[in-house]
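Scrolling down, you'll hit the structures one after another.
Any read-out appearing in this document is the output of simple, stated calculations on the displayed coordinates, not a laboratory observation. This is a predicted model, so every value here is computed, not measured. Cβ atoms are built from the backbone, for glycine too; each structure is taken alone.
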Structure I
Amino acid sequence: MSRASFTVSAAVLWLPWAIVLTAVMVTYSRVSPEALYHVSGSGITGGLSRALVLLNFPVALAALPVIGLAVDRLRESRLAVGTAIVATILCLVVGVPGVVDQGDLAWRPVNLLPAIGVGLAIALGIVSGLFRDRVPVRQAACVVVVIALALSLPWLVAEWGYHLDGVPLLGWLFLTGTVVDGHAAVHLGHHHGMDGTLLLLSALPLIPLARRVTGRVLRVVIGSYAGLQIAYGLANAVQDGWGEQVWKRGWVTDQIPSVLHPTLGLPWLGILIAAAVFSMLILRQNGE
C-alpha cells in the first residue's frame with residue numbers, strides 16, 4: 001500500500017522556478033540596481049537580463065534530469081534522442097567558467113545557449129507526457145517543503161523586492177532590512193540560498209520519477225543526480241542562511257565558506273558524501 005498522502009502533477013517540477021523567474025523579472029525591472037546584487041541594468045531590460053542569467057544558473061542544472069526522464073520515454077525516437085543530446089550539451093555550457101559571473105550578473109550572448117537548452121528540456125517533457133504524470137507525495141516530503149519554505153521566507157519576500165521589517169513576528173524572527181556593514185542584511189532580489197531551496201524542492205518529485213525509469217543505467221544516473229541536487233541545494237541554502245541570519249547578527253565569528261563552485265576541500269567532500277547517501281536512498285529497491 002502506498003504511503004503517499006496525495007499525488008500531484010509532475011509539472012510541479014517547474015512551478016517553483018516559474019514563480020521565482022516571474023518575481024525576478026518584476027523586481028529587477030522596478031528596483032534600483034544599487035539595492036540589488038551585482039547588476040547594473042534597470043527597467044524591463046534589467047529584469048529580462050537577470051531572468052536570462054537565472055535560466056542559466058541554476059535552472060539549466062535542474063533541467064538535466066528532466067531531459068533524462070523524457071528521453072527514457074522517447075528512446076525509440078531518433079529525433080527525441082538527438083534533441084536530448086543537444087539540450088544536455090547546451091545546459092552544460094553553464095559550467096564553462098565565465099558563462100555566469102557572480103560579480104556581474106548581466107546577460108551576455110553565451111547565456112542564450114543554456115536558456116535554449118532549458119527550453120528544449122521543457123519541450124521534451126511536454127512531448128514525452130512527463131508533466132502529466134502523477135507523483136506521490138509523502139508526509140515526510142510535505143514536512144521538508146514546509147520547513148524549507150519557512151526558513152526561506154526572507155529570500156521569498158526579497159525576490160519580490162521587499163523586506164520583512166515591520167511584519168509582526170517575522171520582522172523580529174528574521175534579520176532582513178537591517179543595515180550590516182553598509183548593506184541590508186538580506187539584499188533585495190535573488191539569493192543563491194533561494195537557488196539552493198529551489199534545487200531541493202524540485203529534486204523531491206525526481207525521487208519517484210527516477211524509480212520509474214526503465215533503463216537501469218539511466219535510472220542510476222538520474223537517481224544519483226537527484227541525490228547530488230539535494231545535497232548541493234541544502235548546502236547552499238544553509239551557507240547563505242547562516243551568513244545572513246547567524247553571522248550578521250554577531251552570534252558567531254566564522255562564516256561557512258561558499259560552496260557554489262566545486263572545490264577541493266572539506267565542504268565539497270561533505271556535499272559528495274551526503275549526495276552518495278541521498279542517492280542510495282533514492283535508488284533503493286522497492287522504495288515506493
Structure II
Amino acid sequence: MAGRAPLTGTTATDRPGLELSAGTVRLRVSAEAGGRICSLVVDDRELLVTSGIDAIHWGSYPMAPFAGRVRDGRFAFRGRQYELPRTMPPHAIHGVVFDRPWDVVDACTLAIELADPWPFAGRVVQRFALEPDGLDVTMELSADEPMPAALGWHPWFRRRLGGPDAAPVELRLDAAHMLPRDPDGIAGRELVEPTPGPWDDCFTDLRQPPRLVWPGVLALEITSSGDYWVVFNEQPDAVCVEPQTEPPNELNHRPHVIEPGDPLVAEMHWRWWRPEARG
C-alpha cells in the first residue's frame with residue numbers, strides 16, 4: 001500500500017476482547033479495535049506490530065465486506081451507484097469493520113452488524129482457534145439482502161524478532177501471476193509474471209503457501225481459502241501478507257454476490273515452527 005506512514009501512535013484499549021493461550025503461545029483479539037488480533041506471542045516473542053498511526057497500520061484485522069482498495073470509493077450494483085468514504089484518498093480501502101467495535105459472542109467468537117457507510121444489511125462473525133503450533137481464523141459474512149462481497153485479513157508482521165540487531169524476516173513467495181497496479185495504485189485484471197519486489201501488489205495462482213522466516217528464530221506459513229494475496233513489504237519495520245477471497249477493486253469488476261441464507265465464508269491458517277524442528 002504505497003505511501004503508508006511510519007508505525008507509531010494508536011494501540012488497543014483495555015476493553016474486553018478475547019484472550020487465548022496454548023502452550024507458550026498467547027493470543028489477544030481486541031473487540032474494541034475492529035475485531036483485530038492485537039497481539040500474538042510465541043516463545044515470548046511478539047510477532048505482530050502492536051501500534052500504528054491509525055487503524056490501518058497495525059495488528060491483524062478483518063477486511064469486510066470488501067478487501068483492498070475501491071477506486072474513488074465508488075461502485076455500482078444492480079443499477080444503482082454507491083459511494084464509500086475515501087479512507088485512503090482518493091480511494092476507499094479495507095472494508096468498513098476494521099475500525100468499529102465488535103461484540104464478544106463467546107470465548108472464541110466476535111460479531112458485528114454491517115451498518116453505514118456500507119449500504120447493505122448483514123452480519124460478520126469471526127471465530128478463532130489457537131494451538132501450540134498454529135492459529136485458525138474463520139470469517140463468515142451473512143446477508144440480509146443481496147450484496148457484493150469479499151473477505152480478507154490484513155496482518156502486520158514484525159520484520160525483526162528480538163530487537164533491531166536481529167536478522168530481518170525472509171518472505172518466500174512463489175506465485176505464478178501478479179495483477180499489476182495502474183498509476184492510481186489499483187490492481188488491474190491482467191495476469192502477468194511477478195516482477196521483483198519490494199511489492200504493494202496482488203498475487204494469485206500460488207505454487208506454495210507464503211512463508212515468513214525469521215532466521216534462527218521462527219518460521220510461519222500462511223494458507224487460506226481465498227485465491228488472492230496482497231503483499232506489502234515496502235516498509236522497514238513490517239511485512240504484510242494479506243489473504244483475500246477477491247482481488248482489490250472487485251466491486252467494480254465481477255464481484256461475488258451473496259444472498260440471504262448463502263453466506264460467504266473465508267478461512268485463514270497460520271502454522272509456525274522453530275527452525276530446528278524441520279531442519
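The table for this structure:
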{"item": "Among I, II, which structure scores highest (criterion: mean count of other Cβ atoms within 10 Å over residues 152-159)", "result": "II"}
{"item": "Value 92, calculated as volume of the Cα convex hull per residue in Å³, for residues 56-127 alone, assigned to which of I, II", "result": "II"}
{"item": "Origin of the value 36, 13, 8, where semi-axes √(5λ) of the Cα gyration tensor in Å, for residues 144-223 alone was derived from one of I, II", "result": "I"}
{"item": "Structure responsible for 3.5, with distance in nm of label points 7 Å out along Cα→Cβ at positions 72 and 264 calculated and labels I, II on offer", "result": "I"}
{"item": "Parent structure of the calculated result -18500, given that helix-only ellipticity at 222 nm (-39500 (n - 2.57) for each DSSP H run of 4 or more, over all residues; to 500) is the read-out and I, II the choices", "result": "I"}
{"item": "Read-out P(r) over Cα pairs in 10 Å bins from 0, in percent, computed value 7, 30, 38, 21, 4, 0, structure in I, II", "result": "II"}
{"item": "Given 12.2 for mean count of other Cβ atoms within 10 Å over residues 160-167, calculated: source structure among I, II", "result": "II"}
